[in-house]
Each structure stands twice: as structure tokens, then as C-alpha cells.
Structure P
Amino acid sequence: MNNRMRIWHRYLGFFLAGIMFIYALSGIVLIFRDTNFLKQEKTIEKKLGAGLPIEEVGKAIRQRDLKVKLQNGDTLFFAQGFYNTATGEVKYTVKSLVPAMERLTKLHKANTKSPLFYLNVFFGTSLLFFVISSFWMFMPGTAIFKKGLLFVLAGIVLTLVMLWV
């Protein structure tokens with residue numbers, strides 16, 4: 001059993017190395033999602049219904065808590081652009097990740113309606129297998145196994161501390 005676990009662990013590890021590399025990159029990019037790192041500015045022009053309340057405009061352009069900064073005649077100005085209440089024209093800017101990074105971050109945002117759902121379930125299950133199979137890499141009772149258990153405990157404690165701090 002030990003030898004078989006080692007073989008499965010090794011080849012699954014090689015297979016998942018590429019997937020882990022992509023997940024790691026996209027995860028790092030997501031950490032900076034509240035900054036302008038790797039983002040580009042895009043101007044969007046749309047035609048909405050005329051005379052909409054600002055809350056409805058915010059929903060239509062997917063910007064929460066949209067606040068009017070200035071009103072000049074029929075035009076309402078907000079931080080990212082403007083909305084003309086008479087014509088329904090809205091023009092605003094958004095900052096979004098460059099297309100390649102946007103696609104990579106979809107890995108972390110996938111839900112059950114996305115085909116990436118299956119990759120995520122496979123990847124998560126494989127990581128759980130890695131955790132379990134790693135305990136077959138060394139014989140229980142050896143010094144390296146006991147030291148390994150201390151590192152496991154340290155990893156759990158660090159994660160829990162970071163979650164509650």
C-alpha cells in the first residue's frame with residue numbers, strides 16, 4: 001500500500017503541477033483585486049431608459065451605491081461618468097483585469113453552472129488526496145514523520161490564526 005500511494009502521489013503531482021501553477025498565478029492576481037494592478041481602463045457607452053432614478057442606473061451599469069456628485073441640467077455626474085436623464089445615455093469608465101488575467105481568475109470564481117466546476121472539484125479532491133497520501137511517504141514513528149506532523153500542525157495553526165486576526 002505504501003509503494004502504491006507513493007506512485008499515485010508522484011504521478012498525480014506531476015499532472016497537477018501545471019494546474020497548480022495556473023491556480024497560484026490567478027490566486028495571487030485576485031489578492032490585488034482592490035487595486036489597479038494589471039487593470040486597464042475601459043469606457044462604456046450605453047442607452048438606458050430615460051428618467052431612471054440613480055439607483056436603477058447603478059443596477060444597470062453594475063455599480064453599487066452610485067452617488068450623484070453634480071447635476072447640470074438633465075445630466076447627472078457620478079465618479080465614473082455621467083447619465084443623461086432626458087436621453088437615457090450613460091457613459092462611464094470601469095477598470096478591469098487584462099483579458100488573459102480575467103480568464104485566469106474565472107478558475108476561482110466558477111460555480112456549478114460553469115464547466116470549470118468539474119476542474120475545480122477534481123482539483124480540490126486531488127489536493128485532499130495529496131494531503132492524505134503524503135502520510136504514506138514516511139514510516140510512522142520515524143523522526144522525519146514526527147517532524148512532518150509538527151509542520152502539519154503549524155500549518156493548521158497559522159491558517160486559523162490568520163482567519164481570526
Structure Q
Amino acid sequence: MTVFLVWLHVLAAVSWIGGMIFLSLVLAPLVRSRKAAPEFMALFRSAARRFRFVVWGAIAVLLSTGPVLLLQRGLSLLNPTEWPHVLWMKLGLVGALLLLTATHDLLLGPQVRKISALPEGARSSWEQTIVRTSSWVPRVALVLALGVLLAAVAFARS
């Protein structure tokens with residue numbers, strides 16, 4: 001059972017992080033390099049919307065398997081003072097990543113969709129700031145996710 005749960009946990013993490021890497025380092029630069037073709041932006045938006053289901057599915061798997069794996073490792077969920085520092089670091093990064101992901105998907109994403117319908121010259125400075133910020137949030141989230149991965153490897157090795 002433990003091997004299956006670890007496999008499921010790692011599969012969810014790989015799906016989330018791998019998708020982030022693909023969108024951020026492959027698809028987004030391709031779309032930016034072809035500003036004249038609106039179909040590329042539509043492709044990116046469609047891929048990102050589909051990826052959202054993968055992300056939230058992965059989050060559900062990670063949040064359900066993580067506590068079970070901690071228990072199987074002999075760590076009490078009721079006594080976190082016994083947890084190693086690297087686990088605290090991992091959970092802190094996970095919390096920040098979840099907050100950033102929720103902010104991006106639930107707050108910034110819907111606003112950017114509305115703003116994108118406006119001509120660039122008709123956008124307020126606040127709307128331009130939202131659009132710029134929304135493009136940086138996934139990059140910061142990727143860095144956090146890589147930090148979670150590093151902390152997870154360190155925790156697994158301890």
C-alpha cells in the first residue's frame with residue numbers, strides 16, 4: 001500500500017510540475033513569439049484551462065496522500081513539533097504554492113479574461129498591472145514548486 005501511495009503522490013507532483021514547466025518554458029514563449037497570430041493565444045488559453053483540471057486533481061491527490069504517508073512514516077499529525085525542519089519547509093512552500101495557484105486561477109484568471117477583451121489602449125493602468133502580474137504568477141509558482149520538489153527529496157532522504 002505504501003508503494004502505491006508514494007507512486008500516486010509522486011505522479012500527482014510530476015503531473016503538476018511537468019505541466020508547469022511545459023506551459024512556462026515551452027508553450028508561453030512560443031505564443032509570445034507569435035504575437036500576430038491570435039490562434040496561438042487561443043491555443044495557450046485552451047491548454048491552460050485544461051491544465052487547471054490536472055492541477056486541482058493533483059492537489060486533491062497530494063493533499064489526501066500526504067498525511068497518510070506521514071502517518072505511515074511514523075509521524076503524528078497531532079504532534080507537529082516532532083516533525084523535521086525540512087518537512088516544515090516543504091509544507092510552507094506547499095502552502096505558498098497553493099495560495100498562489102488559487103489566486104491565479106480564481107482571482108487573476110477571470111479578471112485577465114475580461115481585460116483581454118478590451119483593446120490595449122482602453123485598459124487602465126490597474127488593468128495593465130493585473131495583466132503583467134498574472135504572467136509572473138505562474139513563473140513564481142514554478143520556482144516554488146521546484147522548491148517543494150527539492151524539499152521533498154531532502155525529506156525522503158532523511
Inset, instruction - Name the one structure among P, Q that Rg and Dmax of the Cα atoms in Å of 24.8, 80 was derived from. - result: P
Legend entry - Of the structures P, Q, the one that 30 was derived from, the read-out being relative contact order in percent (Cα under 8 Å, 6 or more apart): Q
Inset, instruction - Work out which structure the value 0.5 belongs to, where distance in nm of label points 7 Å out along Cα→Cβ at positions 27 and 51 was derived from one of P, Q. - result: Q
Legend entry - Structure (P, Q) behind the derived value -26000 of helix-only ellipticity at 222 nm (-39500 (n - 2.57) for each DSSP H run of 4 or more, over all residues; to 500): Q
Legend entry - FRET efficiency 1/(1 + (r/R0)^6) of positions 59 and 99 (r between Cβ atoms, R0 = 25 Å, to 0.05) - structure with the largest value, from P, Q: Q
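Every number in this text was worked out from the coordinates using simple rules, so none of it is lab data. Please read all numbers here as calculations on a predicted model, not as lab measurements. Cβ atoms are built from the backbone, for glycine too; each structure is taken alone.
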